[in-house]
Structure I
Amino acid sequence: MQESAEKSDTKTSDNKRADNAHFYRDLTPFHSFVDEAFDTHFYVDLPDDWWLVVADITGSTKAVDSGKYAEVNYLGAACIVAVTNAVSEYELPTVFGGDGATLAVPDCAREATVAALLATKRWGEEAFGLELRVGAVPVREIRARGASILVARMEFSPGNAMAMFRGDGFDLADSVVKSGEFAIDTQPAASHQPDLESLSCRWSPMPSTNGAMLCLIIGARAHDTYGTDEIYRQVLERINGVVALNASESSPVKVANMRFKLRLEGMRKELKSLPGNVLLNGCKVLFIHLAALLVFGLNRRVGAFDPALYKEEMAINSDFRKVNGMLRLIIDCTSAQCDAVERELEALHQEGRIIFGAHRARHAIMTCVAPNIENHEHVHYIDGSEGGLWSAAKGLKAQLVTRPPS
């Protein structure tokens, strides 16, 4: 009888862990960024037994100065792809940060996640000469230090979603990993290569059709999460009053500015992502790019694949608006709109309500993750050129030093 009770308790515990591991997949999603990104009804606390895993590229200043920002973007996206391929049985909340990525993972997936990121770290050093810093912070430790971390699920289209993180726990995890605490320095076996299947960078940089791609990072200053949410809602309202954030004209990704060309740089990065014989892989990559050039050039359906529909979906499934601790936006604006948005943000900054950084880029850069285009499953990570969000972050950090009193 006692043995049966113990088995029952063990089964119940295992079921709870299984349910916990899939909690993000089962969240009710929201769909309108402007209206719902700061609606508390969609956010839940990350479970205490989960981990926040941070991967960011060190020496980013040197990389940007040497013209490697596209490689920085590619490596950041590679972190997400390597992990999601390694633990494909779980749907994980992830965020692309331009010069890195942050992922929330259940305890049962932590070991495989770290192994995939360490393999990506080795690959990034060999492929691009970029150094990746990896760390894993227990969510319960984040809360023990007085920070909060909540997550929501924004669904672009059926089967394509992206996580939104609220609370100061996101920034706390980033800072403690950068300080060396919770950093992971273990080296993977030389034979362990990341699985980067579905990662590509085949599209030309997308020029602004209005004047500039305005890259913004905005941090609210309040004493609690709900206070910051109110500020963020006001920020979105003010920006939306200048440039309509839900309008296709303000999106950096439009069918009108998408161009598929044979780009040696894109092929080179894709080739570096593939394991095995370099010559055979080179032939494979060249064939794929030539075939895509033909299909998109003719704009004709091939079997079940409709290139016109795919480009429309790309515009929808792009992450140019996101919340990961702070608000991050990339919007296509006229010069007058850029000036007006920055004036609105500066006024809020002078009131002590926000800190922000802004950067005007000429193009948007896209890195694609397309695990199953036949099922319309593809997400596209967006950043600005000339440093993009990284350059915006420099301005925000300067305001941290000189910010007015709250």
Structure II
Amino acid sequence: MAEFQRVILIHYHEIGLKGKNRGTFEQRLLRNCKDLLRTFPVVDIHRISGRLVVFLKEGTDLATACACEEMVARIPGVARASCGFKCPRTIEAIYEAAVVALGEAGPFGSFKVQARRNHTDFPIDSMQMNRLVGAVLCEAFPDARVQMKGCDVQVDVEVIQNAAFVYAKSIRGIGGLPVGVSGMVACLLSSGIDSPVATWRMARRGAICIGVHFSGAPVTADTSSYLVDDIAQVLAQTGCIARVYSCAMGDYQRDISVSAPPALRVILYRRLMLKAAQNIARIEGAKALVTGESLGQVASQTLDNIAATDDAVELPILRPLIGTDKQEIIADAQRLGTFDISSQDAPDCCTLFMPRRPETHARIAAVRETESAFPVDTWAAQLAYDAQVTDHRCCAYRPPKGERHA
């Protein structure tokens, strides 16, 4: 039996709907995949017939190919990843490759063949290939049945100009757009469950994400910063975060708690965070801020309080989780791989100097008047200047020119 080159076919959906700029999106996805698959035995990645193909080195085993397929499926912009083979453009080679591909697809009781002939110079049309390849597979797997709807496995055959691709093992990707096609955002990133998911969702929409974390240090331990670093490592595996700024704001929170009305403390903390994040966003050239707020989930996330915090900054604030309930957010955190990290207890700025009864319907005029007693703009500038910066690998990211953190 011939040994065929293993490939991973990368299918995309939303990118395929683009118009004249489709090539730009495809090239961005290709560059992201090349960078993120650098530890796998990849020979090259090419664009063909409305998809990308990852060519693996000859002799790559099934386990390595499956691991590569799983990594591909986690990259933003990928709708589906399929592990299969490149073979010569002959019906005999297609038969052999189809038998091997179906045999590697795992347990199954039913299958169907979906063939596509992209060039009419191949003498056998798509319908004929369906019947011919199906007959060979029925003979090779006599206990399996052909089932056109709701089958366990679909064997795909694609005949292009100078080769054929055959695959049966496919897994669903996370979809969206490739990181780097939608500009840059600064994401308020805590060690909790919500904000990592919000950051991930923005990356899936093609944004380059800069994390901004606020700890309660030096008043509390810096545990939350270590957890955020672990979260960032997970996000960075698929290029979903470029760098993280860690800001210690415990001293400023203490000053606010001493003089401000207890009910307004949380609003004032949030406004200070947004002001500092806006300063960082301007350093980086980010066009928006992102938070993990979900409407009504906690006291600071009522409509009145959201309006009172939005008033602190000029940049737009994006809230990708605003209409999502906690169980949906937890499901996304588990899918992303940050849930176990976020479930660990860690003191942070969100629980520091919390009042017993926080305001749920803050009035902007009252908040502004209370805030005027504090040098919040100076504090925000100092928080941005003193921030500790950690870089993560994201090939779409370019650091600001002449930055202080070189």
Structure III
Amino acid sequence: MDKRDFIKKISLATLATPLYGSVLHSCLEEVSSTSAKDLSSNEDFWLKVRSDYKLKPEYINLESGYYNIIPTPTLNALHEHINMVNYQGSYYMRTVQWDNKKRMAEKLGSLLGSTAENVIITRNTTESLDMVIKGMSWEKGDEAVYAQQDYGAMQMMFEQVAKRFGIVNKVVSVPNHPKSDEEIVELYANAITSKTKLLMVCHMINITGHILPIKKISQMAHRKGVQVMVDGAHCVGHFKFNIEDLECDYYGSSLHKWLAVPLGVGMLYVKDKHINTLWPIFAEHQREPGDISRLNHTGTLPVYHDLSIENAIDYYNMLGAERKEVRLRYLQEYWTSKVRNYKDIVVNTPKDSQRACGIANVGIKSIKPSELAKRLMDEYNIFTVAIDYANVKGCRITPNVFTTTNELDVFVKALKELAA
């Protein structure tokens, strides 16, 4: 065995830091025969899961949407990766860095229902989707369609592309409480013309938690010859889906959100036929046709964050994708059901279970969102984020697997007192 192969084996061995020391692992056997639905309301079990997290006791954290606090086993693994990379220094970076990154892409592709041939690791959703928006070969008069409720960074990139290349942006507004999937599909269909080149749509709208019918939208757009780019910032590790089943052309997500990878890790999925058509953000060496790595030249990065993808996926799989999804939806419906019909309280998230999961948005008619967020923190020690645009006025509420129903009871009591 030569030195490079030896270093590669040692480096790969350090990636799979055991999760057996976690509290979660020690209590899984006792719930192995319990259904995800029954387990969703088992507070004793979720208190044990909470023990895998180090949380500040000064406030109730209901803002997991920006960044998910990572569990201790993944955090410990990150420290191991930092030590390993620092120990090997440039030798690691010049030898096995790319082997390990490919390994992470393979693990990620498997989780998504795709392969490493269609997935690259990025820093976040903004980088992923801006790469597509900026990388397409636009011509003057081309049109793009997106919604007011889409994330601002991508809207700004569309505006920049409009200034550079003379494209036209068509902006729609997604209703907070649609009557059907068809209403949403028709909304986007009506904005498409013969000049439309790209449609951007959220899988889950970040400010309300509204899950959109991506497959139906993709099928409609493709019938009209339009490519579909999906913002899935809040979806990977949040609820189960197969990326190939969505039939979209591009899909971006931030893995430091619901998959609980350390900060600064995202992903981009690109359908085979588009890999050669996009211009990379940073120029790369000539690659073989169809090699998605041509899009992934970003310079030197903190590679130990990328290495933690495997550990985060292992923890996610240990908890169980279905268990996590059902618990997050249970928590959202636990508190929203108590305030949906309460005087002067407005829930900006659909009631249907299939249209939402862990994220929801709530407002009080007589209080500005910024003031509501401030009072929740100042008077009740509850941390949230205010949303006041695109027909959404309220605070986004994003509990996590470490959130308890007792904490949500405190939140519900606060809303009712403030509304009164």
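Output the label of whichever structure in I, II, III has the greatest value of Kirkwood radius over Cα pairs in Å.
II
Say we calculate distance in nm of label points 7 Å out along Cα→Cβ at positions 122 and 250 for every structure; which of I, II, III gives the highest result?
Looking at the calculated values, the largest one is II.
The numbers here are math on the coordinates, done by the rules we state, and not lab data. Since we're looking at a predicted model, the values are computed, not measured. Cβ atoms are built from the backbone, for glycine too; each structure is taken alone.
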